[in-house]
Structure P
Amino acid sequence: MKNICVIGSLNIDLVATVERFPKPGETITGKDFSTFTGGKGANQAVALGRLGANVEMIGKVGDDFYGRKYLKVLEDNGVKTRGIGIEAGVSTGVALIEVESSGNNRIVVIPGANGKVDIEFINDKMNYILENDIFLFQLEIPLDTVEYCIKKIKETQQTSGREKIVILDPAPAIQIKDELLKCVDYITPNETEIEILTGIKITNQDNIKKAAYILLDRGVKTVIAKAGGKGAYIVERNKFFHAPAPKVNVVDTTAAGDSFNAGFAFSLSQDKELEEAIRFANAVASLSVTAKGAQEAMPTIKQVQDFIKTW
């Protein structure tokens with residue numbers, strides 16, 4: 001099994017459950033409130049740990065109660081924490097999340113210590129990073145840090161001859177330089193993110209293919225377009241493959257994308273074929289939306305294997 005490294009964010013999720021989202025200026029009464037560990041980076045790391053991957057987390061927490069708690073949560077889920085820094089005088093990142101009765105969510109992120117994951121910090125942890133084979137990135141830490149780290153990883157691949165697979169989840173979506181995209185093996189946008197990246201409104205499969213080809217033209221090797229309940233699409237120069245998602249009872253979609261990325265990376269770490277990896281990722285993501293919370297809802301490898309047998 002290949003080793004996996006997640007470079008990204010660690011947040012505390014403050015989740016309010018509501019019947020419906022409030023209108024601007026409106027106050028409504030919520031149904032429930034909970035606190036969870038989250039952040040796209042750590043979500044992916046925990047999901048990988050639960051699947052049984054050899055996974056390491058690189059990032060920062062604050063020197064507060066939440067930060068100390070987070071290290072234990074990661075370790076309890078099988079994630080290596082030697083690459084996590086504790087930033088003095090700064091809070092751990094926070095995500096304010098509203099979840100309505102349909103399962104849809106709205107999220108506001110306060111970066112906190114995530115904003116301090118700079119190039120100097122990455123250089124300090126580079127030996128740990130380069131011990132791994134598959135790398136997952138998101139965009140909740142500074143973009144220049146993401147760019148620098150990905151380029152260093154690919155430079156090492158060229159000099160060592162050892163394959164280094166880079167997976168970029170462009171969330172939250174922002175404009176990305178072609179120079180960076182050329183270093184990305186797999187980009188995994190959802191429909192909203194691919195619209196922001198390409199300017200193509202996604203209403204059907206033809207739109208997905210057209211938008212994905214824009215990213216391929218800009219240098220990405222493979223586009224994995226996540227389509228929520230419709231599953232996911234693999235788009236390459238000579239391939240367009242749709243893997244539908246199983247039907248499940250949706251409770252909370254907060255970490256569906258993170259669970260998908262974890263399932264995908266886990267399959268690649270086991271040298272699975274691309275189509276099989278996407279089907280497995282769909283299964284992990286589908287299970288994750290059947291329970292409340294982000295990391296708390298992520299399935300174990302046995303749960304995924306049992307689920308696939310019934311699908």
Structure Q
Amino acid sequence: MALRAAVIGGGRVAERHAAAYARNPLTQLVAIVEPLRDRGEALAAAHGARWFASAEQLYEAGEAEAVSVCVPHDLHREVALGAFERSLHVLLEKPIANTLEDADAIATAADREGVVLMLGFVHRFRSESLEAKRMVDAGAIGRPATALDRFCSLGGEHPPSWVWERERAGGGVLMYGGVHAIDRLRWLLDQEIVSVVARAHHTHGYGDVEDGLVALLDFSGGASGALFENSPPYGRPGGWATEFFGSDGAIRIQTGEWVELTTSAGVTRVESSDDAHFEREIAEFVSAIVEGRSPSVPAEAGRASLAVALGAYRSASTGEAVRLG
């Protein structure tokens with residue numbers, strides 16, 4: 001019997017989650033939760049699902065067994081805890097929350113109820129990222145030494161307006177997109193970030209949060225890294241890219257395009273094979289539920305990346321390096 005799933009949210013990311021559930025043979029998309037009726041009804045109708053105006057209405061209806069939470073960051077705790085109280089499994093979009101207190105409350109509630117909680121770090125499921133992970137784990141670059149993650153997304157009016165409100169988003173470009181970069185570096189290197197020093201910039205005046213940020217990172221295994229996050233209104237030059245240099249080689253990822261390995265033997269480029277990263281993410285979430293196991297992107301990954309982001313903000317505010325516990 002298919003797992004009954006719902007998507008809470010009606011924006012662009014929610015649309016990708018809904019489509020991925022609809023394509024998965026092990027799931028049935030039963031509901032869309034979206035307070036804007038026209039948007040919610042349209043997305044629900046596109047997949048033969050019901051529309052609800054609130055998560056509480058969905059929970060009371062009892063139609064879902066699992067939910068994707070795709071709402072503004074400040075609502076993550078409330079919506080996730082409501083789902084856990086009904087013993088629903090949750091795929092929670094990044095970041096896990098705006099504060100470590102909320103992150104811990106979410107993780108504790110999931111553990112208490114014995115349900116699956118998975119974080120939506122969908123970049124882990126891109127074909128070029130998976131290939132890069134395979135290369136690193138196989139020792140293709142030897143001992144990692146330095147890393148760079150450049151995350152440039154179109155800013156201004158392109159993202160939802162709440163993205164530029166600190167109270168709702170918890171921060172700017174780093175919390176909305178750059179948290180992906182933090183997770184990619186931690187995951188690909190398989191090392192924790194132990195200190196950060198950062199500088200934030202408010203160049204374009206979108207709101208009360210940063211639209212640019214540069215940070216230097218120290219990793220537990222001795223590697224050094226850098227984050228270069230920007231969200232200009234005039235485009236996304238450079239896009240999303242990651243580079244790793246090690247004792248025996250280097251890996252470059254151009255997100256959505258290719259991954260390239262350079263060693264003394266030459267250069268090998270592997271083109272991105274598809275755009276099915278949301279489908280693979282949903283498949284992992286569903287498999288974890290069916291198999292009764294922890295997902296590959298657990299709550300700990302969300303908390304660790306949030307701690308780095310908050311440390312970067314603290315460093316940007318004080319001008320000093322921040323050690324992470």
Structure R
Amino acid sequence: MKTFLWSLVFLLSLAAGGVGADGSELLMRRANRFFEVLPESMPGSENDTQARIVLGRKLFFDKRLSINDSQACVSCHKLEDGFAGVDNLPTSPGARGEIGTRNSPTVLNAGWQVAQFWDGRADDLVEQAKQPILNPIEMGMPDEDTVVHKIRGIDEYREDFAAAFPGQEPAVTYQNIAEAIAAFERTLITPSRFDDFLDGDATALSEAEQRGLNTFLRLDCNSCHDGVLLGGETFEPLGKENPYENQADQGQFEVTGRIEDKMFFKVSPLRNVALTAPYFHDGKIATLDEAIRQMGKLQLNEDLDEQQVSDIASFLKALTDKQRERYLQ
């Protein structure tokens with residue numbers, strides 16, 4: 001009943017000629033019940049030094065971590081020229097040209113997620129950083145020792161690791177390679193106008209964006225997409241109300257083998273989602289509007305109309321990093 005009355009007040013404010021100060025304040029207070037302003041530092045960053053971060057960035061961009069010097073972390077998780085930590089491909093090619101089976105998730109703000117990868121098989125950024133290097137389809141290195149031997153053979157890296165991990169001998173280890181990459185990734189924090197809105201600036205979101213936020217809450221999208229990242233904290237079945245067409249990838253079941261994990265995937269965080277198309281674990285949903293429609297039907301059994309889709313899309317675009325907003329279409 002409270003939800004209905006709140007929505008009625010908000011909608012009446014719209015009918016009166018706009019959101020208005022009262023409607024915005026109500027919406028702001030309600031939003032703060034479910035979402036959080038992006039913190040200034042990521043979990044685990046307390047031990048990160050500048051030397052470690054600089055080393056991690058160098059490794060993140062270095063193709064020599066792959067079997068044939070053709071693939072770096074940044075190859076699938078692009079960060080420059082408006083890219084939002086993805087390559088905007090359905091699934092990504094690896095060092096030998098083979099195509100992966102899942103859509104590359106963004107590395108932006110990733111350290112706030114409950115686990116890494118669509119199936120959560122890595123607990124944190126450090127464990128995540130270890131896996132693509134040894135994945136035969138991705139970077140293709142045969143084992144940890146081969147990676148360490150290659151990096152130790154590069155003069156500049158021996159010096160960089162000694163500075164980043166003082167007192168450790170040897171400093172170049174597979175664990176430290178992953179630790180450095182994770183340290184760099186923990187700097188990829190992207191505040192948006194939505195954070196300003198949560199923090200008390202009622203003018204930070206336009207009327208369309210506020211209508212979209214209201215619709216997002218009214219439809220209970222926040223039951224899964226909540227918290228700091230508007231997602232990334234739980235695992236849910238894709239096709240809760242209606243089955244997803246592509247059943248080839250069974251999600252967490254591929255890791256655990258448990259029947260109850262079939263079609264369970266990590267809930268996608270929605271920050272920067274307007275820049276990370278195509279969507280879903282298989283990259284088969286080409287546009288943001290279509291992703292919104294699909295989620296309405298798959299998860300809520302709702303046939304969203306064009307106004308609802310448009311408004312929600314407007315709200316989701318407001319979750320874009322302030323430095324990347326100019327790349328929105």
Notebook entry, point to check: To which of P, Q, R does the computed value 0.60 (FRET efficiency 1/(1 + (r/R0)^6) of positions 68 and 276 (r between Cβ atoms, R0 = 30 Å, to 0.05)) belong?
Noted result: R
Next item on the list: Match the computed value 21.2, 70 of Rg and Dmax of the Cα atoms in Å to one of the structures P, Q, R, and report its label.
Entry: R
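Laboratory data are not the source of any read-out in this text; all were calculated from the coordinates shown. Keep in mind that what you see is a predicted model, and the values were worked out from it rather than measured. Cβ atoms are built from the backbone, for glycine too; each structure is taken alone.
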